[in-house]
Structure P
């Protein structure tokens, strides 16, 4: 079982960095063929103006043991997404795993700002980037995925269904964006059920994305030093590979269909499937947030990683 996903074809939409990159590489670890999409290439940058590229992600997938394929796509463009799916069909004739991870809203968030004070253009752009992209991608990708039973659609979001139902998430726009993705997973699950395919929502925990590491002034090599800024970050954060390994575990599960329509977290699935983060730990962020951080207790990862 060193390559449980050998021969499987995956599309990770939004694989340039963060959870998308971590997921693409983890699927590569499991032997999958992974199409890695995004807007930043070695030749041009997106509006994020960051250095990470889809070519780098594809190379990491291949180095991990899979086959990484970079594809420059703007997932707000129906024409570009349709062309991508036609390419996958022509080259592979199948699609087994779709990970809708497109987001792109970090620079648009106005934290704890009421709806009437939040920049309207930024808020609507956040919704378009978080929801429209997923709808466009699934619209074109699902006819290919449902050709064979067993296909998996992962809607990547922030927060579990239970946590988000009880907590205000940063702003009305952000809250709606992440809740909409949770509901989109549920809706697709109903539509995929007759074809023997599964859709579900998945959230990472406090993820050490490239942008988060920069925010705390640390790297993946010394991220625990972030305790000087936020001790909870140092206590419970996880690498992007952790949620990726959750996707790989789900895709390899012969009883995957039993999870159709569900909402899951990387930490919760780690306890069930037994996979670990790159440091060998199993951080259970959402339980920690509810029981430690939100409860006002001092940072302490004991019992949570």
Structure Q
């Protein structure tokens, strides 16, 4: 374990140190967020996210404005700040640059800061930051393509192992039994709903899809193994509530009732990663109040 573990929650830790630490974490987070933008754009297109296998000419061709062809300058690649300095426009032709880039970068940075603020400095906070980045990629890609990449979900599942071995067992955070039950308690109902709904939807609308797709089921299986029973139930509840609200907005704007469920589940899992057990305990306390 780290010698500086739980330093941020220590009353003797000075405020300037905490501020400096959070600033560094935010800057690191937005840099990682810049890479996440690459993943979100290139992975669905079947392109290499690391540029492996591309020739020098292809790499140079990729680093230009899609409207005027102007080469992107190094100063234009600073996460968040370049977009703000350019006022969201190409430096050459003035074509608008999607605000999604700084949104993804800022979101990743803010989630990193929030993770350390809630969990302090320990193994769990570091692993949770990785999970947050994966959830951002899963959410945005699913929103764009209605598809969840199993590889990203598998990483969440794999990260449950070091979290349990190097944190939970020492601090009695989440038991192995809770993780096993958590993996199935949401994913099995999701799978059954998908199986039952598929023939009904096909018969009624003539379309072959499930009310809850397999990608969502896999995601909640991995999330349950990572979070444990209580937290994954809280995460699912939050995901369903945000999906209901978000789906209503989508239907009003697009007149289409179909939308990706993954982004809302990702929101729920992110919240559950930070305070899922506390939310579940709060709810149980409400039920037991006389």
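A value of 2.9 was computed for mean projected area of the Cα convex hull in nm², for residues 230-277 alone; which of P, Q is the source structure? Please list the in-between numbers first.
Details: P: 3.7; Q: 2.9.
That value comes from structure Q.
Which one of P, Q has P(r) over Cα pairs in 10 Å bins from 0, in percent, for residues 86-197 alone, as calculated from the coordinates, equal to 14, 40, 28, 14, 4? Before the final figure, lay out the partial values.
Numbers: P: 14, 40, 28, 14, 4; Q: 11, 29, 32, 18, 7, 2.
The structure behind it is P.
Quick check: 0.7 is what I get for distance in nm of label points 7 Å out along Cα→Cβ at positions 142 and 246, calculated from one of P, Q. Which structure matches?
Numbers: P: 2.3; Q: 0.7.
Checking each candidate, the match is Q.
From P, Q, which structure was Cα extents along the principal axes in Å, for residues 22-133 alone = 46, 33, 21 calculated on? Intermediate results must be reported in sequence, preceding the final value.
Details: P: 48, 26, 26; Q: 46, 33, 21.
Computing Cα extents along the principal axes in Å, for residues 22-133 alone on every structure in P, Q gives 46, 33, 21 only for Q.
Comparing distance in nm of label points 7 Å out along Cα→Cβ at positions 38 and 254 across P, Q, which structure shows the greatest value?
Working: P: 3.6; Q: 2.9.
Largest one: structure P.
Identify the structure, out of P, Q, from whose coordinates mean count of other Cβ atoms within 10 Å over residues 14-21 was calculated to give 27.8.
Numbers: P: 27.8; Q: 11.2.
Of the structures listed, the value fits P.
Can you tell which of P, Q yields 21.1, 71 when Rg and Dmax of the Cα atoms in Å is derived from it? Let's see the in-between values first.
Numbers: P: 18.1, 55; Q: 21.1, 71.
Computing Rg and Dmax of the Cα atoms in Å on every structure in P, Q gives 21.1, 71 only for Q.
Which of P, Q yields -22500 for helix-only ellipticity at 222 nm (-39500 (n - 2.57) for each DSSP H run of 4 or more, over all residues; to 500), as computed?
Values: P: -12000; Q: -22500.
The value was obtained from structure Q.
Could you tell me which structure in P, Q was used to calculate distance in nm of label points 7 Å out along Cα→Cβ at positions 214 and 262 as 3.6? Intermediate results must be reported in sequence, preceding the final value.
On the way: P: 3.6; Q: 1.4.
Checking each candidate, the match is P.
Every number in this text was worked out from the coordinates using simple rules, so none of it is lab data. Worth saying up front: this structure is predicted, and the values here are computed from it rather than measured. Cβ atoms are built from the backbone, for glycine too; each structure is taken alone.
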